[in-house]
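J.: Presented below are the structures under discussion, each in the form of structure tokens.
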Structure I
Amino acid sequence: MMNCTRYFNFLPVLLLIMTLFVGCDQEEFLKEESRSLVTSDMLFNSKEGVEYFMTGLYAMVYIERDRGNAIDVYSEQHMSTPMQCGVDNCAVHAHDGTSLMSPLGEFNFVIPEWAHNRRVYEWIFRVINGANTVISRIDNPEISWTEEEKTQILAEARCIRAWAYRHATYLWGEVPLIDHEIAEVKTDWERANMQDLLSFMEEDLLYAETHLKKFNDHPGKISRAVATHYLAELYLRMERWQDALDAANRIINSGDYQLITARYGVRLDEPGIPFMDQFYDGNVKRSEGNTEVLWSWIYEPGVISKDRGSYMNRYWYHRLYQIDFMGADAKALYGAQSLSRYAITPYGFNVYEPQDDRYSEYAITHYFIALKSGLDLRNFTRVSAGDTVWTTWFHPTLPKTPPTNTSRDFMWSSTRKWEDRDPDYALSTSGWTYGDQVYLRLAETYLIKAEAQFRLGELAEAATTLNVIRERSNATPITAAEVDLDFILDERSRELLGEEHRRYTLVRTGTWYDRYKAYNYLNPDQVQPFHALFPVPQVVIDANITLPMENNPGYE
């Protein structure tokens, strides 16, 4: 398999997948001139060509944690924003220059013409069509490879297709079900029944679970446990509680993965906690001692293209370069130029106990050491270099008033999961970071198991499962009497803050509307139940001229 951990620019094949047909803005895509001599016909004549295409397909998947510039987003926008922000534990903060994200805090602007919603839709269906291209062409008899090699590629492509449909169905509900490569204009798309879509995803994931290797040769690609994990979550969604429990147990009881419970790796000689070690570049891969990671995403400058990396730090972390007593030098210590686009809500902090490691200074920013003299604009006090300056949530005297785009607070406490210390790239103003990142880990599988046990009425067993996670972080063990859906959702927030697709969890459990109104402070009076799903983009509706397509309720 092509090794992406070394420098390799696969921009040509990424551009090829970009221009694959999707069900919106079709004519514009077809007008684009070819930007590469590489074609899918050329690639699917050899094993090496198929692997090259798959590498480009993974690059499209990785766009989730990027700004999406690979699909011509004309204004800075993190692609995972609709998945993580505008929920109970994450509010829109500083969205200057990126009004594309403001609808997640101003729901009057969640409309079919919402530009970023359209971009995410386009991206998801490009991924689906890329996976379908592999699936449709993999039986070419001219390709010389073993049946095992072919089956592994097919299993990866089917898992990616199910992964993409997971996004599509959580964001827009019923969408077209496409099971083959599309290379022509189509104007009569039909939205499939949700049950058919879920069954389609199940078939893909079952195939992937059966045929994927236990561990992929490449650390950034999909292995068997990824398919099993998503299958367990899918069964929760389908209310097949026992199937969800069985799938989660196939991972947990395999012995192949264990929670990180002891310090290890690149910061072993520094103060810290086991929980956070798994997030540090150099500790993320299984080969580096990470026994918890199910799927790691591997970032290096030039691997996806010359200007592509992760945007997680840029959106979650403090805008330190604009803090008077920190400045541009802080980027070398805490990562490339971050912008504090998201704010953890007070609920997101209040669910922790004080002694919980996940609430400690190693997991959430409690303070900074001033790098120079300056003014703390929160209370207009002078700060000297070397002073300890507390972040707002942990400040002993300042009110814990959450920030907005107009009343900003770049010292509002943040998750530290995406800090990046690479000094070679930290001074960049682009905001990309290149440290490897955990994408999916065993702790979430435990949370899926606990929810399945709860749904089955096995409260004592669910408490035991939750305590495995809680005890790792020194949280107080719970009893069966404390287990309910709210507790499980709170525990997911405690464990997966900044990682999980929080919107999906809340939509799946039917709690997004109530929890937004209860815990997100931005315009709760604007929120309506129908906002749990986003509108199908207007360009998709307009392009479907042969067969009129209805939008989601509330967006007619």
Structure II
Amino acid sequence: MNGRLKLIEQQLLGIDSAAFQNLCDIYLAFREQEFASINRTGSQFGKQKTIKGTPDTFFRLTDGSLRYVEFTTKADGLVTKIKEDIDKCLDQTKTGVPANQVHKIIICFNSRLDVAEETAITQHAVSKNVRIELIGLDWLALEIYSKYLILAKDILGIPLDTGQLLPLQSFIDEYNNKAGKLSTPLDNIFLHRKTELTDIGSTLETNDLLIISGFPGVGKTKLALEALDKFLSTNKDYSAFAVSKKDQDISEDLKIHLQQEQNYVLLVDDANRQLLNFKQILGVFKEKRKGIIKLVITVRDYALNDVTNECYEYDPHKTILKKFSDAEITELINSDSFEIKNPKYQKRIVEVADGNARLAVMAARIAKQRQESFLLGDVSDLYDSYFQTFIKDFDIFGDKTLIKTIGIISFFFTIDRSNKEFIEVVLKTFDLDYHDFNEAIDELEKRELVEVQYNHARVSEQVMATYFFYKVFIKDEILSFKTLLFTFFPVWKKRFSDTIIPSNNSFGYDNVLKKINGTLDEYLYSIYSEEEKALEFFSLFWFLDSIASANF
């Protein structure tokens, strides 16, 4: 932590005058909560350049008090320079304002004063009958370090956060651009869910914690964003962020972006996939703060109880989304965003979507690209077509190392490349070479199918992770699901839940659970005498009565 403070000090020492002036202006804007006006008269509009003038910046608070601000990056002759700045600020011929109307002069400088120098400046101000505030390098560095780390990132170029707390538009842009725009966009037209939108909007006014749950693809994230947009339009004192999962500790991001005095509304999307982050966010949520934090959480249906249990003490409001009706899916794909007018295509999309808006959007894109050939095949063929159509000049399906690599990452969701011991166990299990595996990750990253941050490789988008897990371990049996189950269950029980259940929901019982039932029976038989393991196994599949009655 001391190293971070030193780095801030070093960057402040080397900063140019224009950047220093910008930084101090932003710092003062953060610090002073009740501006009536602010004018940066010493800065050029739209440029990082200073211009001569007195004062460099002035602002008036809501109590009517007038503050002047002067900046200097000169270390030589600093005492003389500051005295001159004070005198200029009190010179009515330079400012047009009588000296007795100036309530305080703030001097910002990126160097240090000794006791004698500070005393000389203070006595000069007393002789001029004006209050001053001296903000030097030491004080400014401590303020940035302890309260305003975002200044270190944006102005000083020090990468302090992990990029997991994003403004809503940045979150939308990042989501839309994942995997070369393979994900279905969040900024398409908002249809239906009017009742739910009204319900969430009114609840947000009085409740601080809301959960939106439902099957994948029923519009949880889209609805949450619409609700936040509506809430922010009438609650101007709130700022909003969305949590973007990047498999890093989010505590520093929370410190940087969330100020104690401000009001925030946070979107925690797919909270079931980021329980550690969610727990840290709940920690901030329960803190005593001057400002208010509201949480809007989306979670898949099968993980609703897990997420609810984490925050049950706050009595969260829940909105459960049902699948879209056939008529609603038809209206979606018939809208200006997709313009699917052909009744045959509409019928086919309604069939494969089964109330899932995400699948409907994917199918609409394929229908426009492939037309007649789109009418053939099942849901899994739709995914094959989707990824083959929108991944240009890249035959991932023809390269066994690439397809195996993305299948493995899809199951574990994140691979820590620095954990060589674990990776070698995984690769030995599936007969892959260590160097080939890492080269494949690099190639997949170039194609934006995998993202690598802080040595953590993960699939760029959750729909892709579900699809490639299903493709590699179940549909095409490129890697053995039996080997996966017998080797990594129950240690990786949560990952089995987060891959098998979405696959079953997306591709259907006949294509997923029915296909792996024999393997499940084998595993159960192998651990039947081990009561604890058997109970863990049953707990994963309890929700499927059909499996319980047919096989167990």
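J.: Comparing distance in nm of label points 7 Å out along Cα→Cβ at positions 246 and 270 across I, II, which structure shows the greatest value? Don't skip to the end; give the middle numbers.
T.: Details: I: 4.5; II: 1.6.
Largest one: structure I.
J.: I have 33 for percent of Cα pairs over 29 Å apart, for residues 334-493 alone, calculated from one of the structures I, II. Which structure is it?
T.: I
J.: Suppose semi-axes √(5λ) of the Cα gyration tensor in Å, for residues 166-349 alone works out to 35, 25, 18; of I, II, which structure was it derived from?
T.: Only structure I yields this read-out.
J.: Compare relative contact order in percent (Cα under 8 Å, 6 or more apart) across structures I, II and report the one with the greatest value.
T.: Going through I, II one by one, relative contact order in percent (Cα under 8 Å, 6 or more apart) peaks for structure I.
J.: While we're here: Identify the structure, out of I, II, from whose coordinates helix-only ellipticity at 222 nm (-39500 (n - 2.57) for each DSSP H run of 4 or more, over all residues; to 500) was calculated to give -15500.
T.: Working: I: -11500; II: -15500.
Label of the source structure: II.
J.: Between I, II, which one scores greatest on distance in nm of label points 7 Å out along Cα→Cβ at positions 406 and 478?
T.: I
J.: Further, regarding this structure: Looking at structures I, II, which one was distance in nm of label points 7 Å out along Cα→Cβ at positions 142 and 190 calculated from, given that it came out as 4.6?
T.: Source structure: II.
J.: Identify the structure, out of I, II, from whose coordinates Cα Rg over 2.2 N^0.38 Å was calculated to give 0.94.
T.: Clearly, the read-out refers to I.
Where a number appears in this text, it was derived from the coordinates with a stated rule and is not lab data. Just so we're clear, the structure is a prediction, and the values are computed from it rather than from any experiment. Cβ atoms are built from the backbone, for glycine too; each structure is taken alone.
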